[in-house]
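Where a number appears in this text, it was derived from the coordinates with a stated rule and is not lab data. Just so it is clear, the structure is predicted and the values come from calculations on it, not from any experiment. Cβ atoms are built from the backbone, for glycine too; each structure is taken alone.
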Structure P
Amino acid sequence: MQSLPEDPSQPISEDDRDRAVQRLQVAYAEGHIPHEEMDGHIHQVLTVTTHGELVAAMASLPAEKPGTTSRIAAAAGRIRRRGAWLVPRVLKVESAFGKVRLDLSRAVIEHAEIDIELQLGTGSARITVPRGAIVDIEGLHSAWKEPHFAPRRHSRPGALRIRISGTMGYGRLKIRHARR
């Protein structure tokens with residue numbers, strides 16, 4: 001979840017609410033919240049309307065983990081992440097030969113911004129991002145084909161920001177927004 005804005009009376013977005021619910025689910029799964037309290041926490045997060053109220057509702061949780069970096073590497077073969085996987089703040093993906101498939105549509109994303117660094121030799125990559133996410137590919141360099149990406153025309157304040165950078169040899173990157 002992102003930090004508190006200067007004005008705590010600012011209304012929260014649905015993305016803020018979704019990230020808070022995901023953080024509660026992770027805290028429950030890690031044993032920080034007992035089963036008896038989970039429903040109350042969820043109800044509280046679903047009924048607050050301002051950033052100040054949301055911060056107060058989340059105050060009993062342990063502090064968020066600082067930004068982390070994870071690396072996924074394969075010399076040949078397929079790299080695939082889908083379902084409810086925990087996305088780190090910085091994800092480095094390295095593949096000499098093979099396909100890369102990252103589906104972030106159902107992933108647990110605890111950060112307001114994530115960076116994905118691609119170092120790909122030969123092979124394609126496909127990244128599915130959450131529906132309202134803002135994607136920046138300015139830092140990506142491709143030796144062969146330009147990335148296939150149609151950015152959303154409208155974005156909501158507080159939307160998840162995903163920066164994709166790195167280098168691609170012979171292959172193509174396709175980025176699409178999830179339908180739901």
Structure Q
Amino acid sequence: MSVRSAEKRAEQILSEFGIVRPPINLESIAKELKVHIQYESFDGELSGILIRNEELGEYIIGVNKEHADNRKRFTIAHEIGHFLLHEGNETYIDTSIRYNFRDSDSSQGTNMDEMEANAFAASLLMPEDMIEEYIKNHHGYIDYNDDKEIKKMAETFQVSVQALMIRLAKLRKFD
């Protein structure tokens with residue numbers, strides 16, 4: 001797997017589910033994938049967890065309900081990425097369960113699975129073609145110095161300004 005493959009997988013999911021405009025409905029994607037989303041209070045910086053019980057066919061994304069809405073959306077997209085791209089680590093409770101954590105280390109860029117899940121999440125929430133369509137319909141360019149314009153675009157995609165700026169930079173969308 002690679003970061004580009006993870007991005008392509010996100011594009012495939014959007015295509016398979018016929019999603020053509022933002023904001024991306026993550027709950028419907030999870031439901032189609034038969035993954036349950038559960039909101040809980042987690043200690044520390046833990047944003048989310050993906051739990052897979054293959055024996056029972058149960059898949060749960062746990063999301064820290066104390067976090068901001070945009071962060072929760074990125075966490076869900078990140079965990080969907082793990083669900084589709086990675087097996088996860090194995091632990092035993094009464095049965096074998098695989099899990100992936102999203103925490104403050106996830107964004108550090110040191111673990112390939114985490115980099116792929118982050119790339120998947122960014123591509124799922126802010127698909128390149130939808131970014132291009134948005135830009136085309138708003139002057140044909142993005143002025144990263146226009147805080148109101150950037151904030152409006154982030155609200156359209158229901159992501160943080162920081163996540164949007166990172167995505168726009170990676171896509172080389174600034175003039």
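Using the calculated result -14500 for helix-only ellipticity at 222 nm (-39500 (n - 2.57) for each DSSP H run of 4 or more, over all residues; to 500), pick out the matching structure from P, Q.
Value -14500 for helix-only ellipticity at 222 nm (-39500 (n - 2.57) for each DSSP H run of 4 or more, over all residues; to 500) corresponds to Q out of P, Q.
So if we calculate mean count of other Cβ atoms within 10 Å over residues 45-52 for every structure here (P, Q), which label has the highest result?
If we compare mean count of other Cβ atoms within 10 Å over residues 45-52 over P, Q, the biggest value is for Q.
To which of P, Q does the computed value 0.70 (FRET efficiency 1/(1 + (r/R0)^6) of positions 37 and 165 (r between Cβ atoms, R0 = 30 Å, to 0.05)) belong?
Here the read-out was taken from Q.
Here Cα extents along the principal axes in Å has been calculated and equals 51, 35, 27, so which of P, Q was it run on?
Source structure: P.
Comparing relative contact order in percent (Cα under 8 Å, 6 or more apart) across structures P, Q, which is largest?
Looking at the calculated values, the largest one is Q.
Who wins on distance in nm of label points 7 Å out along Cα→Cβ at positions 53 and 133 among P, Q, i.e. which is largest?
Q
Can you spot which of P, Q the value 25.6 was calculated from, given it is mean count of other Cβ atoms within 10 Å over residues 77-84?
Q
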